[in-house]
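As structure tokens, here come the structures.
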Structure I
Amino acid sequence: MVLFDRFTLDNGLKVLVHEDPTTPMAVVNILYDVGARDEDPEKTGFAHLFEHLMFGGSVNIPTYDEPLQRVGGENNAFTSNDITNYYITLPAVNLETAFWLESDRMLSLAFSEKSLEVQRNVVCEEFKQRYLNQPYGDVWLKLRPMAYKKHPYQWATIGKVLEHIENATINDVRDFFKKHYNPSNAILVVGGSVKTEQVKLLAEKWFGDIPGLEKPVRNLEEEPAQTEERTLTVQADVPLNAIYKVFHMPSRNDENYFTVDLISDILSRGNSSRLFRKLLKEQKLFSEINAYLTGSLDAGLFVVEGKPLPGISMQIAEEAIWHELEQLKLEQVTPDELTKVKNKIESTMVFSEMSLLDKAMNLAFFELLGDADRLNSETQKYLNVTAEQIRQQAQQIFRPENSSTLYYLAN
């Protein structure tokens, strides 16, 4: 059980405090409710670009990392299609340094042509190295627009095309910051060797004067139900053929999400999972095969991807995948199989509570979902899933007309 206190500043900043006297460390985590889905379709990649810009220095602190390193702190961040998350870990005695740094860049990020040019080049290089010049790197640049025709999940966090980042202007950046980087659109979690009263004083001191703006209203176009099978075949200089099959599935807040998450574990978690055991070890059709889900806040994707062994045709590989998916639709999983994946989920949740940073990030994320206290009931929702629910969700999801398939062929 993760215990926490919660309060909200007058400017709208939500603050959660998790006291943990067993560690000398503290973590300061800020989640901004903005991701790639909030971008202009003609200006994609901005959420990720902005993550980089936030480390370019603020008006009063030209170099973000230097003062943090002096007090023994570390920091990082990540962007997804749904959120942007920044975190600092440091000795608790130096907690105020983290408040100083985070509040200053929330209030007055330095917008300079030089910083934009530097970070734009960094992101463009990342786009090239990770997505364009790496084997299979462009898979999600092709899969997302296949699966999504209306919803902004149709582009990856890095953006649709390199030109959107290359053409980003200082005015574009300022507008994005003003809209999304304000107290009402953020959740601050402080954990570790701290006291709630101490955090209240620091939050008021460093964040209280930042003007509160209205939280941006998100009005995204809902993705219509897919009614026909979609396929795409590409050829590239890659070592092996690969197949990527995605299915639309419920959103993160849907009650069926937990069932579908367990399905991915039944298929692909560990050496005794169905896809690994049957298609890789027994039938020797694949060199690797996995199933997972995107975990998106809005309706997401269930993914099955694999690389057939040389000599195995794409048709045989795909038929083998469909066979395993059909088995889930026809027969209920055994009690032993269901217990095994539930135990693994429970173990994962327990281990996540051992890390101060993981606890802080989870509290912020669940607060975004609606209530941070849901973190404490998450495991039980998995334990409540029945074999019949798994069969029903498999029937609902694993339909050809609900699938988009990318055949990635080696030259």
Structure II
Amino acid sequence: MKENRKVILGTLLASIFLVILIYITNISSLPENIIMFQGEKLNLNTLLGIEVQEKNKEINKQDLQTVQASSNWNIDDEYTGKVNLSVNLFGINVKDITVNVIETTQVVPLGELVGLKLYTNGVLVVGMSEIAGIDKNKYKPYENTGIIEGDMIVEINEKTITNTTELIECVNNSKGKEISIKYVRDNEILETNIKPIETANNDYKLGLWVRDAAAGVGTISFYEPSSGLFASLGHGIIDVDTQKLLDISTGEFVTTNIVSIVKGEKGNPGKIQGSVENQKTIGEVYKNTEFGVFGKVSNTSVLGEDLTKTVKVASRNEIKRGTATILCTLDNNQKKEYEVEIEKIYTNNNEDNKSMVIKIKDKELLEKTGGIIQGMSGSPIMQNGRLIGVLTHVLVSNPTVGYGVFADLMVEKMKE
């Protein structure tokens, strides 16, 4: 009898533990951030006892319904903005969800290779080295100042620094006297003092290697005619020396000429090489984010597109595994559509730009590039006549496979 009781108690405890685990798993699977288009229905698969309600607001039963099997929340066709939802387990708040509602968007998919010029918000410290003074001794004036690679110098002696020329001028004007420097690290403004060293050339140096600009090529993804805004790359521009997202003040997109294509292979992603000199300006850049580079088109004539032929940006819930296409330019002024396969979709991912796994299937594209190569990032991904995403990264171990970012994430970042 006692053995039976132990078995029953053990079974009961195991069942309770299993139920708790199932509820924890269900709640954990609910995303903390959600992007939706106007008029779209939010379906959250929840268990009995889990309710989703709009926080700090009276519930409109027509807009918010809580049922046993799922939670369905419908957005007013005119509403855009952020909505805070509360996930409650038997009346107790266990999680908060932020829903960002964006307007239904029509865009022109582009897929054109362009040149990119970015200018930093200050001067970026990319290295340090000893200075040979006028007395032929070696000095490290930056030592013990707190400045490290990746810091952005924005002010010297209360004068704003926007480029390397201004920094050199301020340092030389010091005549070797200690200067005060303001610099930015992780969005925090810091201050320090440093004493420039006079060299044999009668100029003054800090021992810091700095840069105020970057240039390269990439693919412009789409253009929104109603606002004049554009999105590109699907990832941010990272400084090659510091491996940090480049903090920009201004920038521009220009036309480019393809110089060569290096095919990708295992261990080497390949690349498109292009020239950005003496080209026509397409538009201005205003934002460099981990989800792409964004700006405004000022010269639509050089896009070479019928800007009246727009397509709808699809919700991530409309994306299906299977056949899709990408648009990209591999020959000067010749854009083409190539077949790809969507192998995986990470619907709840809003944290990075790896939303989908994409495999190149098109034989012509594989022959030209070997798969996904540098410069193809930003190529729009199309399915069923809609823009569903943008190509972002390649797997170095297999250049035929890479990632795409959801188009709704790109639109959200573009309009923030």
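Computed from the coordinates by the stated procedures, all read-outs in this text should not be read as laboratory data. Here the structure is a predicted model, which is why all the values come from computation and not from measurement. Cβ atoms are built from the backbone, for glycine too; each structure is taken alone.
With respect to Rg/Rh (Cα atoms, Kirkwood Rh), the largest value across structures I, II is given by II. Given a value of 20.0 for mean count of other Cβ atoms within 10 Å over residues 203-210, point me to the structure among I, II it was derived from. Considering all the candidates, the number was obtained from II.
Computing Cα extents along the principal axes in Å, for residues 235-394 alone gives 51, 38, 27 for which of I, II? Show your work: numbers first, answer last.
Details: I: 51, 38, 27; II: 41, 40, 32.
That value comes from structure I.
If distance in nm of label points 7 Å out along Cα→Cβ at positions 43 and 403 comes out at 2.6 when worked out from the coordinates, which of I, II was used? Only structure II yields this read-out.
Out of I, II, choose the structure whose coordinates give relative contact order in percent (Cα under 8 Å, 6 or more apart) equal to 22 when calculated. It was calculated from structure I. Can you say which of I, II returns -4000 when helix-only ellipticity at 222 nm (-39500 (n - 2.57) for each DSSP H run of 4 or more, over all residues; to 500) is computed? The correct label is II. For the read-out FRET efficiency 1/(1 + (r/R0)^6) of positions 83 and 147 (r between Cβ atoms, R0 = 25 Å, to 0.05), a value of 0.75 was computed from one structure; give its label from I, II. It was calculated from structure I.
If percent of Cα pairs over 26 Å apart, for residues 11-170 alone comes out at 60 when worked out from the coordinates, which of I, II was used?
II
Given structures I, II, which gives the highest value for distance in nm of label points 7 Å out along Cα→Cβ at positions 139 and 363? Each step should come with its number before you reach the end.
Numbers: I: 3.6; II: 6.8.
Result for distance in nm of label points 7 Å out along Cα→Cβ at positions 139 and 363 over I, II: largest is II.
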